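Following are the structures in question.
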Structure P
């Protein structure tokens, strides 16, 4: 299942790469990609992402970019 999120406030391509690497290490993520140009995060999972998994993703995002807001598209 693919889900797309907007990462509002993403400031640089290097941060996007760090976030992408961190999310790809999480259990339950088959693949995660971030486009810095569009500020979009696409995650692929076997099932609908749980609230717990989404909290882990947000934790990774905020560890690198504390001011980024993640919104489902």
Structure Q
């Protein structure tokens, strides 16, 4: 899951070296934190949040059955 989000983010931003994904598990919730440079935050979120919502939909579709929730935080 982390590799998918990292791949998508790196293809969208101007500074792919600044992209980093951190994984945290809290109970049955998987939290992925996506770190990008401040100039590229808008590119990752997208107009009206469409890009971020699409990445969240991909995470929900591909989530393991052991996680009831998958959260993507863009930092």
Tell me which structure, out of P, Q, gives 0.8 once distance in nm of label points 7 Å out along Cα→Cβ at positions 32 and 64 is calculated. P
If percent of Cα pairs over 17 Å apart is computed to be 31, which of P, Q is the source? P
Which entry (P, Q) yields the derived value 34 for relative contact order in percent (Cα under 8 Å, 6 or more apart): Q
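Read-outs throughout are calculated quantities, based only on the coordinates presented, and are distinct from any laboratory measurement. Here the structure is a predicted model, which is why all the values come from computation and not from measurement. Cβ atoms are built from the backbone, for glycine too; each structure is taken alone.
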